[in-house]
Structure P
């Protein structure tokens, strides 16, 4: 949670400074007609659900990872975005008795977005809806935990993703971005298996808070 607070403060600072620092550059030339955009950034993923596994309530930690996205603008306001984690989010699985396992997740998504304002706007909010999948691997039990010596498996999470964000135009090509994504598993929740037997559901429904720098061309 402390990581989430730090990234939130960084987002607010960036959005507070960028408009005044780059207003002149952003307003001198329009970005209209540029149909492609790429964004590289960093995001923190924080689960909003803590599943019950083998009768024990768990607490799954969040983590940070690099992200990449590519967008095609059908018009100046409507875009199709492919987004994903360039690295894996690592999660510790804890119970009241301590850490019992660790897992890695790597989400990717395709969504449609609506960007408010126009290409000459300094600040452009946007919203989006889409579909995500989050591959899970690297499941490892703690050597001395309750699951020690057992084989753990977690199925892929799939479902709907909602996005809200803000672009701050620096020049007609470059922009800064801050966004938040909510991923909701709509497929009945992925099964958690220990030695092949189902022991629970991995309903995490994470919130992903990110910042990045993008370019249009």
Structure Q
């Protein structure tokens, strides 16, 4: 488990500099992204938000326009360095290096948690441990917002293998040409509901061509 977590962090650290440019260059996804930005900004309105795996701060900036306050975390110092360059208001947004699977006790209190494009990189056992830890850390009734990729033939990176536990993996290439295997899942709505059922209530899923957005309340 630890090996795969470190590989994900190392890959995104290496690709940090070109991450936003690569994402914005995928013009076929622009319509979905525009809709998602509006939806996420609406969901964030008035909330004190803990953001996990914030990356370059793309979604942090989207939420900052309407949220009360955001603590945005990531394990990658390289990603956080790019996020801080967005110049978001310091009285509303703070960035902190932290592991979403081992949350510090002093992050503060929150009314919402946002996860963008990280859930799909967690192994099944990590998802279970994460939900248990999150419920213990932030408490019940907190809004959970999860945003991630849908699989689109010809656009998405294909699954390279599946292990005995049902975890799926993709092969990606770093800027220096290294091939890396990372956990990556493209869950169906029914799979998401089953995985989250014991930890949350009021599950709602919006599925677009390239992305899905899930909201729920922690039990």
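What follows draws every value from the coordinates through simple rules; no lab data is involved. The structure displayed is predicted, hence computed values, not measured ones. Cβ atoms are built from the backbone, for glycine too; each structure is taken alone.
Numerical summary
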item: Test item: distance in nm of label points 7 Å out along Cα→Cβ at positions 119 and 151 calculated as 1.7, pick one of P, Q; result: Q
item: With helix-only ellipticity at 222 nm (-39500 (n - 2.57) for each DSSP H run of 4 or more, over all residues; to 500) derived as -11000, matching label from P, Q; result: Q
item: Which of P, Q leads on relative contact order in percent (Cα under 8 Å, 6 or more apart), largest value; result: P
item: Which entry (P, Q) yields the derived value 1.15 for Cα Rg over 2.2 N^0.38 Å; result: P
item: Structure (P, Q) behind the derived value 1.1 of distance in nm of label points 7 Å out along Cα→Cβ at positions 191 and 207; result: Q
item: Distance in nm of label points 7 Å out along Cα→Cβ at positions 87 and 111 derived as 2.2 - corresponding label from P, Q; result: P
item: Given 3.6 for distance in nm of label points 7 Å out along Cα→Cβ at positions 143 and 175, calculated: source structure among P, Q; result: Q
item: semi-axes √(5λ) of the Cα gyration tensor in Å, for residues 47-134 alone from the coordinates reads 36, 13, 11; which among P, Q; result: P
